[in-house]
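Before anything else, here is the set of structures, which you'll find just below.
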Structure 1
């Protein structure tokens, strides 16, 4: 089965270049999910292709759902060009297992469309609100990276709008394709993408939890059981510097037969830029208690089957979490450590945590497989994620963690940590200079810019 538009988009766009119908642009105060300091820029939300002309802007950056951790879609005096109205399914084939969509469609919406056809996106990040364009620009990952790698490993083609107004079709082996995947929107405006799909075996997910004694034990057990499970992520208790790192591996796989599990696709939409009261409910003294309650909930519900949609989007039901840190927000640090360095890394990390006495609310591990490329958070190893309070003690601690990352030849996720300095990224990513050079030669007019690209000096 194939669904195709009656009118080819490329042809339509060449005909419609009338500037007097331009979409309005308004001053806007942008904030990221981690609530790092606001940027004063401009927001443009076009709903016609003829309004996507970017050459008239001095500085512009594409914007998906606006839920970046690191200010990737905005900046001071930059026009954020929203793609939220461009969310159509342009082409779909069950036989070929491919779908072509506009960049503004959210992955939750797309997965909703695919469910009746027993198909799924091979890589799904934890929240359904992320746009397809955002998934490509940050080359996101899910809980099955050890099997399916990153999102862009399943993208077959990207259609890009250049500042000149020219449309460019990028295939997998082209230089522009590799620059656009994980390129943070710096190569141009992603208009659409063709994605390879996988068969959805069943809609019921079997869940199991496996207890672990430490961070090192977690990695060993995850590797041991990885062939038997489709999805793996851990929760480790690092709520105090005295914590052992014990916790659970949260394993998921498709059940042998479907059962009557309810699908609840409702969720609280995230809007970090919205002005509202955010009461600080997560404090240093409350973090150990929150971890105990979470551990109790895992024991109670961790082995219950659930619907596929609810399994792959666990963050959909905790939208309030990001506001619980208060107006100052939080820090997230995510780092990919080579398997051979994990034991040394975890030991030195715990020593640093004890030295600075930093409580960690959320910490988890994932197994990764893939190749490193440019500034993509990809490769082989174990991913270690942590959420921390935003204060000076935490900042001093994370600066030392940056040094540890460099010493162990690990890479921090540029798309998750809003305080990463350019000097650290250059040390960790061997292709930083190559990426920077290629980006500048690709877009000679250099109008694509964001707070992220400025901080990283790209």
Structure 2
């Protein structure tokens, strides 16, 4: 009997890792015919997917008109208010650092006016109806709908339904009553992203915090539809075959044969625009012998962060080696993440002695390898404009369990940063219990089997939504 055709959009390199490199696609093939929609052109990746038994189509890019953009911004004001996340005030204060007084006042007046409108009888209903109308009239939704005919979808699985291209496809499929499942890519995506207009038949998430965030925000995310599965992208860390020897790693990364290595994981520019100062301060601390003089910093920029903002600092460093995780990407975030890339990341996490990043997911990766985690939370540049927002990054809803775990040394000055790194080098056992707590809170599982749980979740979704009579084989 024919298996259901499961449409899976891949919008980023992270989705490639999640679906292809974890082996999830292989397990899905046991119960469905995968139909991949790829957001960028990559002949080698397309061939690999096809050889795995997947059908490959382009993912049509989203095109939104001005009116739709405006009404969608109104929707997100309503969404943030309804979500009632403690992160909302933090985001607003951070954005205020770039606004004039006049801009701040106008924004507050606009938000209050919108909130008053939402409170009126029929206010929200009217807002949603207008957005729906503009979706079909002021975007390329009709083209996406026509393009989706070729997919002949029986069901869909989305990792990033908050991204415009995936949303467009999903809303088109929803119009045809195609059953849908989402396996949310990252633990921060529920509380930090905008409104998701699609209702899913099944939600797969990292932890109970995500389940709670969905429940209070989306009416259809009831307990029977939401399943906690963990983080498949961390399964690799349980497999020793993904680790290079330290000698091989140092040679591959162009590092000295001896001496401790500090892994500095760069973040996204909008979160901490002053972040390069921390890299320079650590480099200077080595030069001044505040840290062991044979210490080297291995700097990895974020895959979707423009490297240009780091170049002025990198040109001044003397003890830093730069590794670009996606040197061959034609556009930020659109690289075919291969096994080599995962091995390199895992080996960097394993063999580096201390990890430094600003409220990043990398804290979780590093904690799995039980390496000391250090989080700078200050801005001592001349204007110091980001000092408060730097500290509040660690108080965002998704990151708060990490901050409370005791597994991260959060530093509020240069002196604290250097001291925390020094302590991590000398006493790596400190905060180990906090790191274990952090993993439990955020990942739920640390057994290398999250991919299997996602595969079972997808199978259950298909059986319940499409019909068990169309199935052959087993997902796990």
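Quick note: the coordinates plus some simple rules give every number you see, no bench work behind them. Just so you know, these numbers come straight off a predicted model, no measurement behind them. Cβ atoms are built from the backbone, for glycine too; each structure is taken alone.
Out of 1, 2, which one gives 20.1 for mean count of other Cβ atoms within 10 Å over residues 25-32 as computed from the coordinates? Walk me through the intermediate numbers first.
Numbers: 1: 16.4; 2: 20.1.
Matching structure: 2.
To which of 1, 2 does the computed value 22.1 (mean count of other Cβ atoms within 10 Å over residues 97-104) belong? Each step should come with its number before you reach the end.
Working: 1: 22.1; 2: 11.0.
Value 22.1 for mean count of other Cβ atoms within 10 Å over residues 97-104 corresponds to 1 out of 1, 2.
Between structures 1, 2, where is distance in nm of label points 7 Å out along Cα→Cβ at positions 305 and 321 highest? Numbers along the way, then the final one.
Values: 1: 2.6; 2: 2.0.
The structure with the largest value is 1.
Quick one: helix-only ellipticity at 222 nm (-39500 (n - 2.57) for each DSSP H run of 4 or more, over all residues; to 500) came out at -7000 when computed from one of 1, 2, so which one is it? Provide the component values of the computation, followed by the final result.
Details: 1: -7000; 2: -12500.
Source structure for this number: 1.
Just checking, which of 1, 2 has the largest value of FRET efficiency 1/(1 + (r/R0)^6) of positions 201 and 257 (r between Cβ atoms, R0 = 30 Å, to 0.05)? Kindly include the intermediate steps, with their values, before the conclusion.
On the way: 1: 1.00; 2: 0.05.
Structure 1 comes out on top.
For which of the structures 1, 2 does the calculation of distance in nm of label points 7 Å out along Cα→Cβ at positions 33 and 337 return 2.9?
Working: 1: 2.3; 2: 2.9.
Considering all the candidates, the number was obtained from 2.
Once distance in nm of label points 7 Å out along Cα→Cβ at positions 57 and 385 is calculated for every structure in 1, 2, which label goes with the largest value? Write down the numbers at each step before the final one.
Details: 1: 2.8; 2: 4.5.
Evaluating distance in nm of label points 7 Å out along Cα→Cβ at positions 57 and 385 on every structure, the highest lands on 2.
Which of 1, 2 yields 23.1, 70 for Rg and Dmax of the Cα atoms in Å, as computed? Intermediate results must be reported in sequence, preceding the final value.
Details: 1: 21.6, 66; 2: 23.1, 70.
It traces back to 2.
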